[in-house]
Structure formats: structure tokens, C-alpha cells
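Derivation of every value follows stated rules applied to the coordinates shown; laboratory data play no part. Bear in mind the structure is a predicted one, so any value in this text is a computation, not a measurement. Cβ atoms are built from the backbone, for glycine too; each structure is taken alone.
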Structure P
Amino acid sequence: MDQAEADKNIGQAKADERRAMAVALEQEMKAKAQEARAKVIEAEAEVPLAMADAIRSGNLGVLDYLKMKNIEADTSMRDSISKSSPHKPNKK
């Protein structure tokens, strides 16, 4: 009977250890995801500086820049349309 109790306690301890490891791994993944988001935000902040430098150096013309902005606006509009709820026709 004592052996069964000891085996049960060992199994419980191992299960608790696995559970704790799973929680730790989940927290680590959340931290890595947050770190990746921070890197994306940092990279996005550099884009306007790089574009200004390209315009100054003549590698990007003002009209090219305006075309790109127009394409971005068009893409954004299309994304917002595609994400909106589908139109339900009125039934009479």
C-alpha cells in the first residue's frame, strides 16, 4: 500500500513538473512574440527615414513616392472593404 502511495506521489510530481514546464514555455513564446512585434515597429519607424534619404539622393522621385502612396491608400481601402461584414439584402 505504501508503494502505491509513493508511486502516486511520484506520478503527481512528474505531472506537476510537466505542467509547470508547459506554462513556462507558453510565457517564453509570448515574450518572443512581443519581441518580434517590437522589431517590426522599430523597422517600420525606419521606413520614412530611408524614403527621405532615397528622395534626397535621387533614387526615388517625388512622383514615384506619390504613386506608391496612392497604391497604399488603394490597398488599404480594398482591405477595409474585404474585412467589412457582408451586405445582407433586405427581404420583403
Structure Q
Amino acid sequence: MEFMVHIKNTFPADGSKELLTQLVKQEGERAAELAAQGVIKKLWRRAGQKSNVGIWIAADATQLHSAISSLPFFPWLEVEVWPLAEHPNDPKK
């Protein structure tokens, strides 16, 4: 099942720089693992914001939650999820 996921990073601007550096590295590694597993299909950065929008693949919302909560930044993330369904007028590339 496909989900559109909006993730906003709320890590505090005055937070530990050392922790931030560590989390950025770990987040990149975890995102690469999720992409290799086929969970993250596509990501877009939202220009001028500390947020992204992506298409994620999971069997159900429980599996999606497990994947999202495995992200190192999870304690500082605001997440919105939309389950996607096919549209009858989709141009189907």
C-alpha cells in the first residue's frame, strides 16, 4: 500500500550540535536502508523548510509506523500520513 508522508523536523535550533551531527548521519543511513528495502519510494525536500514529502510503501499503517519510528530523528518529527488509493483518471505513465 502506498502512503504520502509529510515529515517536519522540529529539532531545536539551540540543540546539541554534536547530537545533530550524529543524528544527520544516522538518519541518512536509515533512510538508505528503508529505500533499499523498498519502503521509501520517493522523497522531495520542501524548499525553504526543514520538512519533506515522500511516497512510502508498507503493508499497512502499523508497518508504516514501525518504519517511521525507526528514524533516528523520530522524537523530533511531526508526521502526517495520507493512505493513497488509485484515481480513475490517473494518466498511468
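See the values below:
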| item | result |
| --- | --- |
| Origin of the value 14.3, where Kirkwood radius over Cα pairs in Å was derived from one of P, Q | Q |
| When FRET efficiency 1/(1 + (r/R0)^6) of positions 28 and 68 (r between Cβ atoms, R0 = 35 Å, to 0.05) is computed for each of P, Q, the largest belongs to | Q |
| Comparison of P, Q - label where distance in nm of label points 7 Å out along Cα→Cβ at positions 20 and 76 is highest | P |
| Entry that produces 2.3 once distance in nm of label points 7 Å out along Cα→Cβ at positions 44 and 84 is calculated, selected from P, Q | P |
| With helix-only ellipticity at 222 nm (-39500 (n - 2.57) for each DSSP H run of 4 or more, over all residues; to 500) derived as -10000, matching label from P, Q | Q |
